[in-house]
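What follows is a set of structures for review.
Where a number appears in this text, it was derived from the coordinates with a stated rule and is not lab data. What you are looking at is a predicted structure, and each value in this text was computed from that prediction instead of being measured. Cβ atoms are built from the backbone, for glycine too; each structure is taken alone.
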Structure I
Amino acid sequence: MKILNIHGYRGSCENSSFAALSALGAEMISPQIDYDKQSPDEILLFLNNLWQQHNCQAIVGTSLGGFYAALLSMKHYAKTVLINPCLLPFLLLPQIEESQNTLLFDYLRLFADIIKIDKNQILAIIGEQDEVISTHDFTQNLLGKSRCICVPDGKHSGWTLPLIDIFQQQYSWLCGH
């Protein structure tokens, strides 16, 4: 199974999701993205092209990567896992000193599509002690609590979440079985 893995802002393409899913035998397509050097539209086009080029079957997105994963999920009707997703980047990115706020209107425009996602295609994994994303209530309301796995001691870093266990439990759903 090929999974498109989208890391978070200033994250690594070999993040915790990459490690957990690779350990389970998934083939990972995991590009390194510089979110400050490309517009959201350029990033979305790049990820869409990767999806099609590699014939991916599922998507995993972490933090800001979760925003893009949710958008791609709608476009391709793909099973998607969001890890501590940043679904409101136009609110959260200004809190990061060096982020380029000129792109916030692009995120706001794309957000109009986020609210149309098919929640049956998406599962969110949320660290309840996340020290970066303060909008997980929005995610839970959007998807419904049954589509969210909350980890009481989990923080923002995926390395603080039991991802290999959760992915193992959800693997047949993710694969579409």
Structure II
Amino acid sequence: MPIRGLNHAVLWVRDCRRSAEFYVDVLEFRIVHSTAKSVFLQAADSANDHDLGLFEIGAAAAGSRAGSGEVGLYHLAWEVPTLADLRDCAERLRAAGALVGATDHGTTKGLYAKDPDGLEFEVCWLLPPELVDDEAQARRGELDLAANIEQYGPHTLGACARIGAVQGS
């Protein structure tokens, strides 16, 4: 199966307008289509028809219990091209009160946040393949974004961003 990536995700939310406002204001998605009970959003640098669909089920809906004794999706992860982008995203998520964690997975630097319905997502930067070594693969712990920027540079393109840059040339 030649799967290349996730084309889009669809979330059930209490209020699609409120959720869309969050994704537009904080992650800079743009609305590409909407109906009375749905909103379709596209990430700023995406070529997809839409990257996120939000379907409204009403204010009385219970919160997701996935991971609390019930199966379900834990989170989605969106990748940014550079560590400078990740730093900017951290600032925006923090300002919105949405940032709930930041982890260094060695080859992946991840920010964890929750949307207005408490649905968790990740924004990450992936170490380019030529910078992956045993130390990077073994590293686990809290993310020190300033140290990562010092080590790798603020504008080093991450793994998937480099693939896109090569394919686009």
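Given a value of 1.00 for FRET efficiency 1/(1 + (r/R0)^6) of positions 11 and 83 (r between Cβ atoms, R0 = 25 Å, to 0.05), calculated from one of I, II, which structure does it belong to?
I
Hey, mean count of other Cβ atoms within 10 Å over residues 51-58 derived from one of I, II reads 15.4; which structure?
The value was obtained from structure I.
Figure out for me which of the structures I, II the number 24.2 belongs to, where mean count of other Cβ atoms within 10 Å over residues 3-10 was derived from the coordinates.
Comparing all candidates, it corresponds to I.
If helix-only ellipticity at 222 nm (-39500 (n - 2.57) for each DSSP H run of 4 or more, over all residues; to 500) is calculated from each of I, II, which structure is the one that comes out at -8000?
Derived from II, not from the others.
Please compute percent of Cα pairs over 20 Å apart, for residues 43-106 alone for structures I, II and give me the label with the greatest value.
For this comparison of percent of Cα pairs over 20 Å apart, for residues 43-106 alone, the top structure is II.
Using the calculated result 1.09 for Cα Rg over 2.2 N^0.38 Å, pick out the matching structure from I, II.
Derived from the structure labelled II.
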